[in-house]
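**Q** As structure tokens, here come the structures.
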Structure 1
Amino acid sequence: MKAAFDPPLAASALRTRAMRLLDLADPHQVIEWANAALIEDPTNDSLVALAILDAEDGQEVDSALDAVLAEMGIAPLYPNEAAMILAKKTAEDIIANKVTPHDGARFIWVKLARRVPEVEEALRVFIGLASEWEEDPIHREQYDSDIVRASRSLVRTM
């Protein structure tokens, strides 16, 4: 076992597992991630094992991804943890202007809160703001600002 892992690589692995757990990524995308990750850590045996798998066997891909995470000292995820990891990443992307506020809030609403009801309360502000944005075109600029503010709050609290 390696002594330390690159934190961005570990965070990327965790997000990839979260996407897979919530059925937001298919096994092919996981294999693509593993191959890209090998550029950062070409001697990681568990990454190599994942990268060479047949993407048609989703269970095998998931098991290999779990092995990568275990080697990094990362425990298996529960759906509510996966949803919050992805909500935080989406909030970071909103703040960094990598995604529009509405698109980010809508992703949080539709792809996370609807899939994982346990996180709905924690993400309710995004649900409300995305809904209001869609129903009230005149005030969209204000809703965008509110979504960015909610994103900052979410990132600070996680």
Structure 2
Amino acid sequence: MEHPCLYLEKDSGSVFCYADSQRITFNDEYLDNGAMAMMIYPKGRYAYVIGDIVPNSDGWTVRYHLYRVDTQTLETKHIGNFAAIRFEDNGFKTAITRLTNPEATCTAEEVFAIHDVYFNEEGQQIRESKTEYRYDEMERMYGDSLVNANGFRY
């Protein structure tokens, strides 16, 4: 059986994901209504689709909505919402944030710590780092774009 081709298409400023002319549904209000930016990373049987919600304020903590699409069945699985994603040979790592001062009275006072969570090629979590770091370190580790996949970026 031939596998459908996954691709991204920009329409009126929004980006959608398709498989052989059929729009993929993620059950995610940001992706299903047209994302500001979207990327794809193919990996064997799966393609990972990343929707960038292009947030304001502290929304950077969950900026990238990551889904695994089975290219044989077109079944989607939500992996999570992350601050950064880096695909590697044997899977991928993601940046997760933790608010260190929940007593902050406004977002300008919020301080976040970041740590990494690792996944295998099938999108299953395999380990979580205990080491925390700051935003500037995340940019250094994940790159300026914070996601190493191809697609339409804002």
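Just so it is clear, none of the values below were taken in a lab; they were calculated from the coordinates. Remember, predicted model here, so these are calculated numbers, not experimental data. Cβ atoms are built from the backbone, for glycine too; each structure is taken alone.
**Q** As an exercise: Rg/Rh (Cα atoms, Kirkwood Rh), calculated from one structure in 1, 2, equals 0.99. Which structure is it?
**A** Matching structure: 2.
**Q** One of 1, 2 was used to calculate FRET efficiency 1/(1 + (r/R0)^6) of positions 37 and 125 (r between Cβ atoms, R0 = 30 Å, to 0.05), giving 0.75; which? Walk me through the numbers on the way to the answer.
**A** Working: 1: 0.35; 2: 0.75.
Working through the options, I get structure 2.
**Q** Same structure, new question: Given that helix-only ellipticity at 222 nm (-39500 (n - 2.57) for each DSSP H run of 4 or more, over all residues; to 500), derived from a single structure, equals -2000, which label among 1, 2 identifies that structure? Spell out each step's value before the answer.
**A** Working: 1: -22000; 2: -2000.
Structure of origin is 2.
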